[in-house]
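Structures follow.
Taken together, the values in this text are just the output of simple stated rules run on the coordinates, not laboratory data. Given the structure is predicted, the values throughout are model-derived calculations rather than measurements. Cβ atoms are built from the backbone, for glycine too; each structure is taken alone.
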Structure P
Amino acid sequence: MLSLLSSNPLLFFLYILALLIAVAVHEFSHAKMADYLGDPTPRLQGRVSLNPLVHIDPIGIVFLLFFGFGWGKPVMFDPFNLRNPRRDAALISFAGPFSNFVLAIFLSLILRMFISFPFSVFLVPIIYLNVILGVFNFLPVHPLDGFKMVGGLLSAERAHEWYQLERFGLIFLLLLILPIGGSSMLTSILFPIVKTILALLVPAGIGGTIL
């Protein structure tokens, strides 16, 4: 992404704006769901907000700019404040990527309504990054949201065994991200899914120079 700064500064800042929106919606939804389920921790930490500044992790942004992947500031919650800790943790995790898909679909409808207006093309990067963030976080690898989602679907005994894999999460994630033979496993897994979803959300021929 950083290469865009010299080749196309406007597109670079457009992607930064799209990223801030996607991350803010994602983390806000985690925080809002935790607050709804009875845990005041995110609210006390000021995370029940759509202000991107409270959700940005500076190191995560630097990694994104230089290495193509990054992260936001995780929303902390106290399972002891939840009525059903395992199920509710799964719901909190689900809320983040789900909100990204909802936003992407909503913006897709706006894009189609105003497709003849030049400004509509600027919605494409926001749709694109929300789809990527949503798909990426559904992967069942700790610390991604999909890991806790799976734990919430399993029986108590199976969930205990599943959570034993948490310690290896970073290793699994690095194996997915690091390029092997020119491309990473993550790219091979995510790209076809993202491409399929974008084909449904973004009309053909729109935003070809944006993506």
Structure Q
Amino acid sequence: MSLVRIHNFSISLDGFATGEGQALDAPFGHAGGRLHEWMIATRFGHEVVLGESGGTAGVDNVMADRHGPGIGAEIMGAGKFGPPGWQDDPEWRGWWGDNPPFHTPTYVLTHRPRPSIEMNGGTTFHFLDASPEEALAVARGVAAGQDVRIGGGPTMARSFIAAGLVDHLHIVQVPILLGRGVRLWDGLEGLEQQYTVEVVSTPSGVTHFTFSR
């Protein structure tokens, strides 16, 4: 059976995966872009996020680049797709412009589903009101045997982890303190006992934690 994977999921030293006050001009609230500076500095980040060449080619890039290969579908939460209230805007099509970086069927979990949106580059957004197990069954049905990526945000990712559905979990701890926002680890005590955990620190100052079932 295909694997369920989480990649490049950045958290602060105090465990926050997003800051407080998410808005249209602040996708990660008061955290700004600080949680993802490490990734944007890489070749992967330059290509996927900035749409240009350049960037570093070290360990951070190797880890970030594992995000894409072998993925047949993605599942994300409503807070990753848009700011609070996006469900009231029928024209909202996500943060990423006409060619989002997913290039697969992408399932957005929301209590207010809407018709699917076909984008350039192979991404089609589908909107589901479903449990983690139900959403995963749908995503696997279209992934053609490839893996399913869980894209966040932290509340949705935590629900998939707590349900025991995640096979591979790549967490990047960034050396900043946010103090407020949404944590990833709450309620997941003893999670490490279910996985083999590998740790790599890099010159950028971040630490990569890889949890493998």
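Match the computed value 1.9 of distance in nm of label points 7 Å out along Cα→Cβ at positions 167 and 191 to one of the structures P, Q, and report its label. Attributed to the structure labelled Q. If distance in nm of label points 7 Å out along Cα→Cβ at positions 23 and 63 comes out at 1.1 when worked out from the coordinates, which of P, Q was used? Attributed to the structure labelled P. Upon calculation of P(r) over Cα pairs in 5 Å bins from 0, in percent, for residues 79-158 alone from the atomic coordinates, which of the structures P, Q produces 3, 15, 20, 17, 13, 10, 9, 6, 4, 2, 1, 0? It traces back to P. When mean count of other Cβ atoms within 10 Å over residues 7-14 is computed for each of P, Q, the one that comes out at 19.4 is Q. With respect to distance in nm of label points 7 Å out along Cα→Cβ at positions 55 and 87, the largest value across structures P, Q is given by Q. Quick check: 30, 20, 17 is what I get for semi-axes √(5λ) of the Cα gyration tensor in Å, calculated from one of P, Q. Which structure matches? This figure was derived from P.
Computing helix-only ellipticity at 222 nm (-39500 (n - 2.57) for each DSSP H run of 4 or more, over all residues; to 500) across structures P, Q gives -20000 for structure P. When relative contact order in percent (Cα under 8 Å, 6 or more apart) is calculated, the result is 29; to which of the structures P, Q does this value belong? Going label by label, the one that fits is Q. Suppose you compute distance in nm of label points 7 Å out along Cα→Cβ at positions 31 and 143 for every structure in P, Q: which one lands on 2.3? Answer for the origin of the read-out: Q. Have a look at P, Q and say which one yields 2.1 for distance in nm of label points 7 Å out along Cα→Cβ at positions 71 and 135, as calculated. That value comes from structure P.
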